[in-house]
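Dropping the structures in below, format is structure tokens.
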Structure 1
């Protein structure tokens, strides 16, 4: 039995010798000829073996050149087996028989190389990029060129390809010319088929991009009115990223451009990890700390490097994997785990987003598996079928990519979430409007639109809130002795919170006024009530008591001084209500003669502002102080209302003064 093992090397050597001799005989048999004399439909020129040569000689384009000693190459296989030294330029030649009476014959090319030339009977009919010196171009456009009828009339065509194969392309799946790169047929048929192929291959991707961009701008509009919804800003960022990335692949579908454009097109990949991770983190309210920022920046750099590999960087397969790996792990491992954790904690939006994310993760896993299988010759065909299945699944006239389908599903999920949030916001808005209407009703009671008649005094008031409800307040109360008590104030802030504090103050004023009419005591009591509310707000206030004889006693808590017959009354300064406990307020006394007028303002009059920034100011306030309350409010509004406006005027009538 041992002799059988001893003879194995000899038998193996003999087998190799027979194989070599057979290949030598086959390769010396001359060029195979492609018969296109009875061509009815476009035919691929990759289904026949081509003659190849690794030298670069312009004479190889001539139809009379003797190529019988060139080896044969099957475009279905990698040319690595023939040229393991990987030369930069390879020539391919094929002899084609045609019907001399045929007109309108054309060649149709796609994806041959980043730089190549096509000759027919020695005439250069097509060129992409530049071979020497090498200038690379993109190769996504389906390029067709008509073969001159005079060449077809000869009945024999010699098609010569001069192909530059860069180091990056040599590391690809099938460098140089491959079976699907070149076809021959009628020019009009190619024109029609190319358009159908472009639309069919790209329709789902274009729809996906259009939906993402459109949703991004919708989210931007929503963010403009709902600034707290930062998720909308992240959705817009994703839409903007896709918008920036879209022009180059769209252009290169219809026109080949210098490969340097790909360098510019890869720049957005620097920001892609940060934007995509930021989007999902925003939905689960997870902050992007400095550790995550460093990780995302490094991932962006790695993804940018991966984007350059096809054009400018030649890395071994294991290093290519490392440049793609960080972003792959983020999208297919980290994000699903984060969403699962928050979904289990009750975040329904995380559960919705989990569906497209898991499908996309499966797509990534499949791509990684098939790419790995492709590195092994025995599994390469299976891997190619698998890649075609997930990236170019036929669906009628279209080819569907699982990547585009998961993208559209993700966009649909985001749209559903936006609709749910908008519906929730609409319900909350309706509830808030109901609360505001109720607050308006309360404020109409607390801040009367019209003051009642007070014997001996003519009282006018006007109130114009900046929003539906405001923070200004005033009260006109009889003092029980024939005089009148005037209270004017301004709560910090606007809207519903300010209106709620106004209701507290007005209620307190009416309650305290039952026990004391002294302005200083009233302010002290109100101050303690506000301080006791735990810093929920503060307010300015001014209280004036005017007796039937015209004696005026005023106490001020940080409010604007009133105007007496057009002149400002000087009052001592004091802290607003609610700032500090046990604050003491001073009183100032003066006399209101018959016919004289006191005018009380809130700061909305002084702070009225034009678009150019000019304020209404104290001087204008003094000049209009003798006008009616309604006229003063109207003047401030025309100037440019910024805050709640309140004006109360008190005029002592002469008739009552004489009677007194």
Structure 2
């Protein structure tokens, strides 16, 4: 594994703003000694294509403000000198620190708008990203027909060049692979070409069917301007884009911008101490579940970790440098113990290793905390009172479930955070279609117990929302590793039932859901888990990690038992990640409360941006940001940046991917965040 430092840093370019009036720009002339003001905002010229959409999504994900000009909107603003720049307090101002275009000349070469834009970039040293274009001399490349290649790159490996590694892509280890998820679909298209004078390639690929390598992404410096030229098509979900997105943004902003990004991965293991029901491969349902007609699960063998499974979990964590969140039901464990002679080797082993895990309250017995369920029909419904109103589980019952579990944790010395909660099945929150609202008793019970962060299911509620006045949800991604399976064969069998057509013996759900795709044929239950399910789930999870998405994932204790089927997925995610990134860009593995706070900060920041209440700019080596009082401000800057407080100038932020970034606020008696960039 490489141990390179990210040696590239922002170069604060101060151009001599001369002859501005003659260029049709909105700013007057100034001397080189008076640097202009560069606003920390990006201009996006949008043609509706997937590459511009991908870059725009990256800006939004990181919290970088931008202005979008829709080329298909007849009422759009005209790009002129006055649109791009003006004067503030006698200082020339560039309104945008970088420009994203669909290609090198979307307004037409020589047109008034294109000329104004190019003059603006030249005058203020503003970088331009060409989101997707073809290889030709006007972007510094030979034609692809001249020793290059035009066509699909599915499954091919590209490499970050030495210039890319010492520049904006220094967080990458070097090589990455273009996706090839289906042999029947072309997933990528590219122009591979040789650079000409003035072009520095950052990403190369061997020429398919030819000799040598050609560029896919590089910088073209010409005519006093700088363009980042991308000659491969992509969308925001493809891995090849996501590994490069951070570097594209850093190049565009010269490493100084509002917003920040991390690669987050947290995994919750629900139902710890409790047993989980087992999938019936003959009946295609789970005995004991409300929708499994013809049996209550009595006599079936539930799935529960053993002491050896617990010892393996602790060992796996140590070997992989990754901490699991143990989401526990102490009462269910106590019940198991009482039914099995009063002893429980699993609990003993987990408690012996308790300091190696993070622990999250999952309620004492995993009780359903919503409405009282009427199970006389399938599916269940909410029971009603005599007057026809919904019968709800009481506030005291909910509070007991939370408080008893927390008290058990304190008694046994678990590192539990009182502010965190995961209710059983995310119950208490609205559950469509039967329960279209939260249990009205839930918010009060959460407040009484000091709960600030309660988990929700991202597949049902992907956005964070309040529950009462003191609690916010933390959406979690359900992993495609099911709670009711302990073996690979069981997992493949249930997967087949869900994802195959009725004609192939499946449920047909995939045929009814336009967002789903049926398997072409059932998986072999002996090999299907390792060969198909693991790589598919690892690809999905890694996509979340690379997407600057702090939402945690969740599986169940059953997946750490028997065949221990969760580990192959985690192993692949971690191995693929560590093969892509340098050591200065580690996976960020945080507990639920920290992830909830990250989502909360992002929402507040986006609200401030949407309301137009943020002003941010740099003049020379000084960055100034003003925002509503108390707002956490996200900023990314080069190593060596310092925050200017009244009496001190501490190093700004924390290191990540060769830069410094953080959520920060203005200091005491200050009305703005002020940063001093390195010389």
Output 1.9 (distance in nm of label points 7 Å out along Cα→Cβ at positions 142 and 182, calculated) maps, among 1, 2, to structure 1
Value -15000 of helix-only ellipticity at 222 nm (-39500 (n - 2.57) for each DSSP H run of 4 or more, over all residues; to 500) was derived from the coordinates of, among 1, 2, structure 1
Comparing 1, 2 on Cα Rg over 2.2 N^0.38 Å, for residues 342-621 alone, the highest sits with 1
The value 34.7 for mean projected area of the Cα convex hull in nm², derived from one of 1, 2, belongs to structure 2
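Between structures 1, 2, where is distance in nm of label points 7 Å out along Cα→Cβ at positions 126 and 550 highest? Don't skip to the end; give the middle numbers.
Values: 1: 10.6; 2: 3.2.
With respect to distance in nm of label points 7 Å out along Cα→Cβ at positions 126 and 550, the highest-scoring structure among 1, 2 is 1.
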Working back from 14 (relative contact order in percent (Cα under 8 Å, 6 or more apart), computed), options 1, 2, answer is structure 2
The value 1.00 for FRET efficiency 1/(1 + (r/R0)^6) of positions 278 and 526 (r between Cβ atoms, R0 = 41 Å, to 0.05), derived from one of 1, 2, belongs to structure 2
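Rule-based calculations on the coordinates, nothing more; no lab input. None of the values given here were measured: they were computed from a predicted structure. Cβ atoms are built from the backbone, for glycine too; each structure is taken alone.
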